[in-house]
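A.B. asks: Each structure below appears as structure tokens.
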Structure I
Amino acid sequence: MKTTHRLALVALPIALVVGTALLVLSRSPARESPKGSVGESANAVAQIGDSLITRTELEERLVREIRPREEEYVSERKPVTAESVLREMLGEKATSLEGRRLGYLKEELIRSGIEQSEQQRLVGMLVENCLRERTSAGESQVERAMKADSKLTPDQAKTLVQRQILEQFRNELVAKFQLKKLEENFMQAALIHQRLLLRPVEARGSGEYWIKNSQVRNELSEKEKNLVLATYQGGQFTLKDWFQVVCNIAPPRRPSDLNTPAGVERLLESALWTPLFVAEAKSRGYDKDQKLRSDIRQLEDLRLLYKVQEEKTKGLGEPPAEQVKAYFEKNSERFAQAATLKISQIWCENLETAQKIKADLDGGADFETVRKANSLQKEESPHIVSAVGEGLFWAELWKADPDQTLGPVRGFYGSGVKWRVVKILEKTPAKAQPYSEQVANSVKWALMDERRQRLLEDYREELLKKYPHEIFRDRIKDMDPLEIAMSKGDQ
């Protein structure tokens, strides 16, 4: 029984690293040029500090920015242009630079999250290469596994072979890095686990019976965090690392014997897969991979952006009731029950197809017959739309009358934009709402969001005066957000 428990625990990281490797393999052909490479420099549309913003990044952001948002009915948006969006992106980069200057990368919560992400990537890269190196005769290995157990499917046999390869590889790494477990510290680890579990310093919420990440950060002394459970050449695995593994397991699935030295060791045995694989990945220089370094830098920028924004806006309180009501009275149309249209539509592959279909309809063809025969979404039923979903295409649709057929007109399709022919079936105007407690709550959050966005916009402009930057305007002068979205719709 003891052996079965150990194998069950070890199987979890094996499945994780195999799954990670398969994900990396599926994405590997799509690798892009690293930050600062010749290809990316030529594709750059702006620079701030040592960071470049590429045309590709700007195009992706433009496509996102023109799409409607859920809060569209309560917030006004400025026209989306290449330069306005690029300036916002530069402001965000400047905010991240300010976060670096303020030392936020040293904060444990931010640092540990980034370290875990990098470790996962390194493990995935190592496993990918390990499986490639050791499965040159993979089909025969899979066939042998299926002959040994006739109940295995090809996929099950492949997973079994990969697991066996990784187990053997892991054993080699144990010897290579001279892994040693410090068993004399396991009892202390078990006692500390029980203290955090049963006697938390800060009261937990109702129904929360598990150890939380905040306890590991705040309730362990530095000496306890640094209690060494295992050493290997070039590194060590501490109690803090061990608790990080505990907290990454969903509470109902956490082992029940972590109050014993044996339970501590079993989880440790499982957890040591990651540091061993990371150590080997670094010995091979994978941590110097330019794509990895670029992605980690972007992750750091994102975490720093959120942190600085949080710190900058945490002083914003809720507006008093009289301000909320005054805001509603000034902007009551934004909080009206939205105008809607009931439509049926024919999605078309391109403009020429849409023009031909519209001509056929103008010539007397039946709309539903044509739709079922030609639309890219033949099963789509007539449905209700509003400005919330249609965004910048709403005004053109709303001008039409019931039973009128429009086209070709554009609309959001998948991640991009495509041409369509639209028939208006019903038209329901907006309906003003009286001021009520429910409406007041929506108004309050809209007002708070507006204030937050205005504060952050002013802050970004302030930071752009502090951090030198450059926009390469000759490279963005031809960028039309709608045309870019159309090209995405054709992919």
Structure II
Amino acid sequence: MNLTMEKSQISPADHAAGIVHIGLGAFHRAHQAVYVENTLAKFGGDWAIVSANIRSNVALVNQLNEAGNSFHVVEYANKECATVREIKAIKEAIFAGDESGKQQLIQRLVDTHTKVVTMTVTEKGYFLFPATGELQLDHPDLQHDLKDPSNPKTVIGLLTQSLKLRREQSLEPFTVLCCDNMPHNGQRVRKAVVDFAKTLDTSLAEWIAQHVAFPSSMVDRIVPAMSETDFASIKQDTGIDSPTVVKCEQFSQWVVEDHFPQGRPQWEACGVQMVADVSAYEMMKLRMLNGSHSLLAYLGPLAGFETVADALQDDNVEAFLRYYMMFEVAPTLPSFEHQELEEYCSALIARFKNDSLQHRLLQIAMDGSQKLPQRWLQTWEELNKSEQSTAAIELGMAGWMLHVVRQFESGNSLNDPLQDALYSMLSPAHTATEVVSALLSQSDVFPMQMQSDDALKGRLEKHFMALQTSPLESSFSSLIA
């Protein structure tokens, strides 16, 4: 093993916490925390992080606290080459799933030092209807926050309550920076917070709309969920035996809309792309990288693949993904030259082949109802309007439908916030026609244009039946021939 070890160059005691992060998971530790670590080491300043989980994983918070909030990130180029970074940028870790922790987090959000609030709570954590982006105000968790706003359960409730308290104390508002995979994520979170606030206090909603910055961002780094096998292999490779260690690929990207009225770290000097508009970058990444990941998640297991790298050992899979990216996604990305997209496509394929990550397809398959609209369906609508090929996307849609059916039939959890609604549409005995018609009618996921397209239904039925009975390679080959 070719191993490079890098010790932290900062002392958390020297830096006040100017950033509060909600969503203390592996991705945050391997992405935003690394950028902040590098910035603090280079420039100093009061930009350390307070990181919090608001729902689950109290064990991780306890483990970080026991370790003084120091942890390691292992960046693998492949199985034989890795860089180990010691990270101390997180000054404090909080579990806000109980009353005391929640109030502790709110205090940090209202603290005068807090200038930026970042978030990685996944798409479902914002309670937006996937198809429309509207706030699910009737969701029980949001209803709880409306009835008891001082004791919020959701990130939307937390942001609103904290901004309300800052306003009452005549404090400048913090900047809200969403780091989740949603198109126009800053605009979407802004609308969610303003709409939520309107139901409580119209003047508060107006103040938020006028004074709070919600820049968009695009994040990119493959960070698989840690397994027992991962912990064992890291111990063998590096000697690190810690429950807080996280593994990831060496590649990392962060593109941020540069709108921070209360200031920000000098991220641009440490690799962050500070731009006026992130929309082109986020669309390319969502549709090419995330869209390809979802294709693998729903089609790969049908051929017996368990991880992304396993699937990419098959030449048919690689050819299929190249077809999808260059013939179905590329036409919807006019901001980029064809050569740029070719190079990005090839770079993604190389990253997918990284055999050290063991990125499980079942992990990627989670929350499909929240991911499909921005990864596939908006692309489908654009291509359909101009009468261009949508065959790869439609094969993926049929794969998702078969995934839902097989999880339903086996009695397993779908790991999707719309699980109950989706399962209620299925019956123990169902035909391909019934499955496609039922799932396609889910208006929270699919736009009306797709629901009323009889030709689309017919194609999806054929794909659904073929995926049940034919080798997956035949479906790939028919598309890329």
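A.B. asks: The value -18500 for helix-only ellipticity at 222 nm (-39500 (n - 2.57) for each DSSP H run of 4 or more, over all residues; to 500) was derived from one model only; which of I, II is it? Provide the component values of the computation, followed by the final result.
C.D. replies: Working: I: -18500; II: -13000.
Here the read-out was taken from I.
A.B. asks: Assuming 18.2 is mean count of other Cβ atoms within 10 Å over residues 46-53 as calculated from a single structure, say which of I, II it is.
C.D. replies: This value belongs to structure I.
A.B. asks: Tell me which structure, out of I, II, gives 50, 32, 26 once semi-axes √(5λ) of the Cα gyration tensor in Å is calculated.
C.D. replies: I
A.B. asks: On mean count of other Cβ atoms within 10 Å over residues 198-205, which of the structures labelled I, II is highest?
C.D. replies: Numbers: I: 9.9; II: 15.0.
Comparing I, II, the top value of mean count of other Cβ atoms within 10 Å over residues 198-205 belongs to II.
A.B. asks: For structures I, II, calculate relative contact order in percent (Cα under 8 Å, 6 or more apart) and state which one comes out highest.
C.D. replies: When relative contact order in percent (Cα under 8 Å, 6 or more apart) is calculated for I, II, structure I comes out on top.
A.B. asks: For mean count of other Cβ atoms within 10 Å over residues 262-269, which of I, II scores largest?
C.D. replies: I
A.B. asks: To which of I, II does the computed value 2.4 (distance in nm of label points 7 Å out along Cα→Cβ at positions 334 and 406) belong?
C.D. replies: I
No lab work stands behind these numbers, since they all come straight from the coordinates. Quantities reported herein were computed from a predicted structural model and do not represent experimental measurements. Cβ atoms are built from the backbone, for glycine too; each structure is taken alone.
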